[in-house]
1. Can you tell which of 1, 2, 3 yields 5.9 when distance in nm of label points 7 Å out along Cα→Cβ at positions 79 and 127 is derived from it?
2. For which of the structures 1, 2, 3 does the calculation of semi-axes √(5λ) of the Cα gyration tensor in Å, for residues 87-166 alone return 32, 15, 11?
3. Identify which of structures 1, 2, 3 gives the largest calculated value of distance in nm of label points 7 Å out along Cα→Cβ at positions 39 and 215.
Structure 1
Amino acid sequence: EAEALCAMATLKNSNNSPSPVTLYVPNIPDGSVRIIDQSSSTEIASFPIYKVLFCVRGQNGTSEYDCFAFTESYSGTEEFQIHVFSCEIKETVSRILYSFSTAFKRSSKQASDNVKDTIVSSPDSDIFMFTVSLEVKEDDGKGNFSPVPKDREKFYFKVKQGLEKKIVITIKQISNKELAIERCFGMLLSPGRNVKNSDMHLLDMESMGKTPDGNAYVISGLWNPNI
């Protein structure tokens with residue numbers, strides 16, 4: 001993430017004229033990402049979306065907020081390439097990240113279905129178990145986010161209207177050999193119950209990665225309910 005954010009800052013501070021491109025992001029897990037030069041309509045790059053390892057947006061409140069980047073695994077090695085983009089319209093960044101999220105959500109469902117089929121057909125298959133916890137924090141007006149109270153009997157968070165919130169998800173593996181988590185391509189959220197997919201909002205990703213002790217994977221995103 002740090003390298004991607006640094007690349008965005010370099011892009012914004014560069015005196016070179018940007019190269020206008022069109023980015024095609026598939027909405028299916030077996031599609032390809034394509035980068036097209038707008039001036040010549042030639043294809044600059046094309047690669048399967050499963051090679052995308054990580055997506056990140058520029059930090060809120062900075063000049064890089066209209067930028068985003070993603071990493072592409074390179075030639076089956078541990079090396080990767082960072083692709084960095086700046087959008088004329090900031091809202092475009094959210095739409096593009098949503099497209100990535102949709103493709104990988106379908107990919108995850110497909111993989112989950114395959115796992116279920118494997119478990120049914122082979123009782124000796126490995127089963128990996130995780131615990132997932134959700135925490136909601138609110139802007140306390142002092143530059144920090146404080147946890148909101150929870151009703152443990154009715155299972156809901158007591159949030160205040162109009163305050164920016166931070167959503168934190170912690171994933172911890174509790175059985176079997178370690179199954180590494182490589183990336184999170186976005187968190188979708190909507191208040192209420194029984195909501196439709198179209199009601200979901202793509203949160204601005206703040207951070208993701210392992211805890212210092214390496215025992216859990218933590219993902220945090222920012223949600224501004226006023227937008």
Structure 2
Amino acid sequence: MKKAIMIVTMVFLMTVAAYAIETPVNVEISHTGSNVTISWSPVNNANSYKVYTRETPYGQYEWDENGTFTTATSWTKTESDARKFYKVTAVARLAPVNLGTAENYAVLAESGISSIPSSTITGHIGLSPSAASFVTGFSLTMHSSGTYSTSTQVIGNVYAADYADPTPSNLTTAIGDMELAYTDAAGRITPDFLNLGAGDITGLNLAPGLYKWGTGILISSAVTLTGGPNDIWIFQIA
């Protein structure tokens with residue numbers, strides 16, 4: 001286990017300490033007046049980095065809500081405390097959730113799917129074990145094969161449990177895969193972001209990671225997910 005400790009005493013009696021436990025390493029502190037810059041080396045497979053602070057050499061570190069970074073390996077902030085200790089940690093990249101055949105559907109449900117006309121869904125939608133009569137608001141047109149229907153609101157196909165084979169068995173498999181995926185995602189217990197925005201994530205730019213809220217969430221304008229093709233976002237919403 002690598003442990004790096006660095007202490008910088010400032011001219012106005014501010015003492016800054018940085019601890020890098022396990023990873024990341026090469027943590028450095030510099031300052032100009034009251035502006036403190038914490039920098040560190042990148043870590044392979046890190047999803048993000050978090051900076052924690054405390055005011056005494058002992059006790060619990062507290063995460064600074066502004067101190068989470070997905071690609072940056074430095075942070076400059078203004079400090080007014082006479083003494084401050086820092087810890088930098090690397091957050092492991094989330095393991096992907098295996099969707100199985102459920103990934104073939106943009107919307108997959110068991111009891112019903114409803115739409116308000118002029119909505120647009122890109123991808124297939126599926127319903128099982130309920131019948132196609134519980135897919136409402138889409139003005140469905142059955143294909144000649146009887147295995148799926150189409151709608152002007154769906155850029156893809158619509159599948160239901162009472163359509164011709166092999167649709168029923170395909171949907172049963174997909175629903176089972178969806179339930180397994182849900183159990184996996186819901187079972188992740190260490191959130192990277194807890195109760196972000198007090199539930200209002202309107203207009204936010206969200207880094208990859210596990211998000212958890214003890215309440216519902218509000219989205220009244222676009223939310224942006226920023227990351228790469230292999231990054232993972234999981235949202236656990238009460």
Structure 3
Amino acid sequence: MADKKNRSSLLSNWPDSPTFEDPIDLLPFQRDASVVEKGFPEAVIQPKSSSAVGEILRQANHDRVPVYVRGAGTMYAGGANPHAGGIVMDLSGMEQLLEIDLDRGIVVVEAGTKFVALLEALKPLGQTVGIVPLTGPTATIGGAVSSHALGTGSPRHQSMGDCVAGLEVVLVDGTVVRTGSAGCSGAGFFQRYCIGPDLTGLFIGAEATLGVITAVCLWLYPLPESRETLCLGFQDP
């Protein structure tokens with residue numbers, strides 16, 4: 001549990017990031033969609049930019065305040081459940097569509113962007129992304145990448161991680177890191193595998209334990225001309 005003085009200091013330093021401390025307001029943040037043991041946060045903070053995420057992480061690390069990162073709370077694994085008190089960092093307000101580049105075949109969004117919003121933006125362009133996670137279209141892009149989600153489209157495009165071309169990640173000391181081609185000076189997102197190790201893969205499925213994903217670059221795919229749903233039933237062996 002966070003020291004009350006440290007927690008108050010942390011929350012008061014970021015007037016541009018809405019915070020909640022009333023127990024009633026904190027109730028929805030006790031758990032995600034899982035049945036895993038819930039916790040109870042001491043506060044919720046909603047940063048609106050990667051720089052704000054960095055400042056919060058830097059001070060929280062200094063003050064030894066536990067931080068739990070949350071997207072839409074649709075995951076079934078309990079990764080966002082605040083077991084040790086501390087604060088929940090809610091990224092649902094970071095939902096800007098930052099870039100669509102049809103020539104490079106990529107789209108860049110903030111981590112709190114929901115799949116339903118992204119798919120609606122891409123539909124008029126005849127484009128889509130590889131998969132929609134099993135947690136549904138209201139799941140966030142950042143959450144799906146952090147949990148290495150599977151879902152609709154996985155038989156063709158494999159996992160969520162295989163659809164990622166690059167990431168923007170904030171480390172615990174506040175450093176902002178870009179992976180893939182965007183990690184090279186003067187270059188943007190267009191390729192995942194560049195000089196050096198695959199740093200993108202390091203953060204995929206890490207559940208925000210190694211850093212907080214604040215932006216995601218995804219590959220674009222042509223929108224199917226038609227879709228059909230097939231339901232299969234099997235007799236017990």
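1. Matching structure: 2.
2. Answer by label: 2.
3. Between 1, 2, 3, the highest calculated value is found for 1.
All of the numbers you see were taken from the coordinates with simple rules; none came from a lab. These numbers were taken from a predicted model, which means no experiment stands behind them. Cβ atoms are built from the backbone, for glycine too; each structure is taken alone.
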